[in-house]
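S.K.: Have a look at these structures, which come just after this line.
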Structure 1
């Protein structure tokens, strides 16, 4: 029974890794479309999103099935509930990539000459957070998850800088206003990807400790004891 259960857990981890790769790759493609003004690449991000949606529901369904049939406790139960949560977070990251691709399409249609500023660097940091959060989950590495949480401020700082740069540009170039709005939309999507990666990291820590951390640092002692099997 345990051998079969371990295989199911491995299948879920592999699916989480696959979903994470899809979200990360979609983000990279969307940013590239925005920078190079590539309409076809921007449209491809939207088309490819359907497979991520499907995989997310498959992961959730498998987690529920394993919980119902195996009746796991303690750390195993925490991993399964975390996996279902992580699948939703990764699917949302795919939606943010789709949002960046939408921004690229709008900029192209407006024939805006606005620059991309340092959005590539911001995207690199956001994707690094996303990739590491998935790796932390698959490896069940709480140390990596804690290190990842500290990276979120870097992405936030990039967004603040982008906001100042784009706002200044739009003030001096009214013809850049429409394009600037969409560049900021893309930056906001990247900032949210960083937030979702942080959420995943916090779930990894929960898997290890049985306690939620989060910004509010709220600890539900009864739930923690139940999931720890105490």
Structure 2
């Protein structure tokens, strides 16, 4: 089937006919920007287009709830950015539940976390609360071309420890003690030592680590 025929088939199954069917189809085609592939066979589409068609048929009838299973799996980085923007827009119109094993990718999209492990619900909490449980909450990750003075970083006020990235030479993560803010101290150290830093960012908390820990506890 072509994309156009498939969406028309789904619209019919949803009970739409005549002018209402045409309007619904025009809306989802425009919303998902499917004009370029309307006459293409479904099995000839790349994964990005297939994902767009899947979402188009799912929202054609204007549902109150949309369940997405790994919506960005297998997509290129630029495609993931596009899909995140689309999903964020959909949350303004309906409740969106995303099932995913890649929790950190959801931090920019979701406001609440439901963690399943061992066949039961082990956490139901605002996403921000789950992030605060991460040992990387308020940590600072630095990247430089030359080795950094780790001792100088380690003795700064509020620093709990330092992690070196084995697979990313020149990158270190400075951990913060609970309730402490270390970013300003690190910034001052960099300025006083005149270190050349390629990248520096404040960690919001790594959800994957927290979810993994909750899952392990549930299996005990």
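S.K.: From 1, 2, which structure was Kirkwood radius over Cα pairs in Å = 20.7 calculated on?
M.R.: Label of the originating structure: 2.
S.K.: Something else now. Between structures 1, 2, where is mean count of other Cβ atoms within 10 Å over residues 143-150 highest?
M.R.: If we compare mean count of other Cβ atoms within 10 Å over residues 143-150 over 1, 2, the biggest value is for 1.
S.K.: Let me ask you something else. Which one of 1, 2 has relative contact order in percent (Cα under 8 Å, 6 or more apart), as calculated from the coordinates, equal to 27?
M.R.: 1
S.K.: helix-only ellipticity at 222 nm (-39500 (n - 2.57) for each DSSP H run of 4 or more, over all residues; to 500) was computed and gave -29500; which structure, 1, 2, did it come from? Before the final figure, lay out the partial values.
M.R.: Values: 1: -29500; 2: -12000.
Working through the options, I get structure 1.
We did not get these values from a lab; they are worked out from the coordinates using the rules stated. Predicted model, so just to flag it, every value in this text is computed and none were measured. Cβ atoms are built from the backbone, for glycine too; each structure is taken alone.
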